Each structure stands twice: as structure tokens, then as C-alpha cells.
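Next up, some structures in C-alpha cells.
Every read-out reported here was derived from the displayed coordinates using simple, explicitly stated rules and does not represent laboratory data. Note that the coordinates shown come from a computational prediction; the quantities given were computed from them, not determined experimentally. Cβ atoms are built from the backbone, for glycine too; each structure is taken alone.
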Structure 1
Amino acid sequence: MNVLITGTSGLIGRALAESLSAAHTVTCLSRNPTEVDGVTTIQADFTSAEALKRLDDRPIDTLVHLAAVTGRGPESECLRVNVQGTYTLLRYLIDRGCEKFALASSIAAVGFQSPLFRPLKLPIPDEHPCLDRHGYGVSKYLMEEVTRYLQRQNENLDIINIRLASIQPDDQHRPPVRIGPLPEQWTLGRLAVMSLNDAVTCFTLAAQSPHKPGVRIMNAVGAQANAADPIPDIMRNWFGADAESLDFSHYERPGHERDPVYDITRIREELGFEPRWQRMEEEEK
């Protein structure tokens, strides 16, 4: 394949470019320098239609779109870059005949970053509605809606939006979450962690998957929640009386007490993705 990867100066993008370049022709697009051997690097802003003309002479079969304003960016920048900028990039590639797209959405698309967030269902399904209050989550949700809009115009487009977990280097491990108060924004996201290697595998499988017209949204988190205590105990303590509306039966089955808080059935079944990262047992002690 001829693969375009955006955001290759970042942690996931750089690692993915290194991995895919062993078997594919990779072009990297990033505002900052990309230091990866064996790839073509174009330093430019994907939100600029004029800058994208620098790709005119590059064949592109598949896009892996990782570049974005991240979670703590200003609301206006999240919307400008993640929504309007992604539209600009996709429109350019679609007009050139590209039909395969894998985009990094976020588990934040549901709006969990607010302490006021309450999931409507557990485990949180792939297409849980957006209840965001802070801008980043809604920008990722609207990015997904942009892909639906564009696919309605061209029904042969294959678009996979991956609602990606928090990513950590493989040699680093976040302390597992214990029973305690829900103190601040983003706390629920600490339960949904995935390793860098798993993220690379996930996007590789998405990029290399057989062409399937349509738009798909898929959660991608670790094989277990990053939790020292059972999920029902943690969430009942967090949410108080609001937890009475939640069905914890999935986690009350023996052996499932610390299953992921996001449902990853679809990505397992459709892409064959099996996350390898699990809680470090010694960190629970």
C-alpha cells in the first residue's frame, strides 16, 4: 500500500510509521519533523488546503489520521483542527480517489472527561452518544459525523473511526485505580489504558483490513481495566446514588470484575485486534 500517516512527530505516529514502512510505502505528514528512516516526510499542516498540495505527486491508497489537538486544548482549536481540519484533509484525499481511511477518534467522544459524566450503559458501547461538556470530546464526535457525511456522498468509502484509549509506552505502567472519590476531570479515563505497541497493532490492522464500504466506530482499550478493585465498587463509590441506574451485571460474573469499561467486542471480531496490555499485578499490592 501507499499509506499517508498524519501526526508522525507524535508517539503513536512515529512508531506506526516505523512499523508500516517495513512492508508499505509510507508518507508522513506532520507540522514538526519526523525522524523515521525509510519514509517520505512532508512537514506541513493538514488543516491547510494549500499545504496539502505538496502531496499532489504522492500516490495514496490509505490514510491513517492521528494528528489532532489533544484533550486539554482550547475548545475553539479542538473544533477548528479536529473537525474542520479533518474535513479539509479527507475532502482532498477523496477527490484524489483515496477510499480507505483509519482515523484516531477518542474514548473521550462520550464525554467522560467531566466529573458529571454518567455512562448510559456498561461496558460503554462503541457508539455511545456524546455527552461532552468541554470541547475535545465533541470535536472527536463531530469528526466521526463528518466521516458519515462524506461516506453518504461516496458509498464505496471504507472509514474506521477508532475510539482510542489513553496510551502509555510499553515500559511504563500507570498505577491501577482504587476505590476513592471522583476528584477531577479525566479520572474515568485512567481506567481505560492501552500500550503503545497495542495502538500500533490496532491501526496496522485497520489500515490493512479488507475493503469494507461504510463507516465503523470501534472502541480500542486494554484487555483489562486499569483497576485494582472491581469496577462496580469503584463506580458505585464515584457516582453515589447515580450508580443505581447502571447495570453492573457484566462485571459481577466471576472473572469479569475488572473487564474493560469500554466494550471491545467489535474491534476483536472485525479486525482481529487482541490487546496485550494488562494490569501489572505487582502494582496492585
Structure 2
Amino acid sequence: MSNLATGTPEAYPAIDKHASQLRIFYKKLSRNRAALIGGYLILLLIIISIVAPFFTVYDPVLVDYDTKLLSPSSTHWLGTDHNGRDIFTRLIHGMHITLYIGFLSVFFGMLVGIPMGIIAGYYGKIVDTVLMRFIDILLAFPGILLAIALVSVLGGSINNVIIAVGVFSVPGFARVVRGSTLAVKKLEYIDAIRALGASDGRIIFLHILPNIISPIIVQATVRIAYSILIASALSFLGLGAQPPTPEWGAMLSAGRSYMFDHPHVAFFPGLAIMIVVLAFNIFGDGIRDAFDPR
């Protein structure tokens, strides 16, 4: 009887191989306890952002001046803001906005930066020169100033912030992917595949891209943290999400006027931003160590 009929592990060598690789990766990642905690925290935040808004008691945007600037209590766990809105509720509802901006802006940066990096690294010569000079122009602007300039032109909104932060993320992905592509395309098996008549598209998508996925994942994880920080800074400056949207940067900006008399209004949004950014940073460092063969 064949292995497929018996259902033994030998019947599924590809699945078993991938499962083994995941186990090895998790074992390497688990050596860094901080990174493992960061990963679990990110997973918890994603679950909370999806589920928790359905269970909140208060309306995140409804104004109630009778309860404004209340200190943390059993009724309002993190207190209320200057408009009487429950801060805990606004943080919960703002979490999915923050993660949405972070993930989508990085995805936009990958969508543009990865093809640019692969094309520049694979074809080289004039193509590489033109694409990399464009990347150098983007790198010439400090990240926050480039984002401010783009949002000022496009207008203040969540979608425009995603575009601005995504453009800011493009050079990082392009540089990392170009360097990795240059290293992989020099390997002997690429020359052998090309000698057998494989097209450029087949070589790029089936043989180069799968072998440079590790640095892309590391770059994406770290970039999400930075994107969340930049997006919060734009909202803090009034260029991102507009009131009454419960975005953390905008909440922090609104609370700065009450930092001395009612510090909880600014403290908790700032703490939430710090926790999310820290979680992605330490998780990204852990992934980088796990993928590093040395």
C-alpha cells in the first residue's frame, strides 16, 4: 500500500519539511525571550483590536461634558478626556486604526520597493543606476519631513497618511532587496538555471524572491514600528487622522494641554504608542537573530 493510502508522514514530505522549518525557526526565536514576548504581545493586540470594540460600554466619539477630565476610577478605568469621552474606550477603538496604518503603509512600501530592488539588482547597469538615483532622492529627505510634505499636499486623512508613510518606506525595502538580489544572482545555481533556458521572470519569482524573503520579513517587522511612530507624529501635528477619530497620536496631541493638571489624558495614549512600537521593535530584532545563520 502506498504512503498516500496509509497517511504516513512520508506521504507529505513538503508539508513535513515546512513544519520542521517552522519548528526550527520558533526554537531559534524562543531563545530570545524578549522577542517571544513581543510576538505574543503583537498577536494579543491584533486580537484585541478586532474583538474588543464590540464589548466596550462607552461611545468613543460621543461628547459628555458632565464627565470631562475625570481621573481613572472603577467607572472609567483610564479616566476621561476634555470632552468627557472614556479614554480606555478610545484607546481600544483607536488600536485597529494604528495597526491598520502600520500594516497597510508597510505593505504599500513593499509593493513598490520590492520590485524596484529586484529589478535594479537583477538587471544592473543603467536600470540599476536610474532606480537607485531615484531612491537616493527619497533618502535625501528626512523621513518625517518627507511624510509631512506629502500629507500637506494630499491633505490630512488616514488614507493620505498611509500613502505618505508608504512612500517613506519604499527606499528601505528597495535597498535591502537590491543588496540581497545582488548576492543571490551570483550563485552558481542561478547560472545553471539560466543556462537551461529559464526566463528572467521565472528566475526572479521562483528562485531569487524565495531566497531573499528573510531580510524582507525582518525589514517589514521593524518598519511597521517606525511607520506607527511616524503616523502618530503626523496625527500629533494635526496632519493625520482628524477629530473626533480616536487615533492615538491625535489623542496625545489633544492631551498635551492638560499634562500638568490632568496628566492621564496624554499619558495613556503615549504609553499605548510606546508599547506597540516596543513590541514590534523587539520582535523584529528577534526575527533578525533567528534568520541569521551565524
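Couple of notes before you dig in:
- Looking across 1, 2, the calculation of distance in nm of label points 7 Å out along Cα→Cβ at positions 41 and 265 that yields 2.8 traces back to 2.
- Given 16.6 for Kirkwood radius over Cα pairs in Å, for residues 57-224 alone, calculated: source structure among 1, 2: 1
- For -7500 (helix-only ellipticity at 222 nm (-39500 (n - 2.57) for each DSSP H run of 4 or more, over all residues; to 500), calculated) the corresponding structure among 1, 2: 1
- Entry that produces 1.3 once distance in nm of label points 7 Å out along Cα→Cβ at positions 169 and 249 is calculated, selected from 1, 2: 2
- When relative contact order in percent (Cα under 8 Å, 6 or more apart) is computed for each of 1, 2, the largest belongs to: 2
- Among 1, 2, structure where Cα extents along the principal axes in Å as derived comes to 76, 56, 32: 2
- Top of 1, 2 by percent of Cα pairs over 17 Å apart, for residues 73-120 alone, largest first: 2
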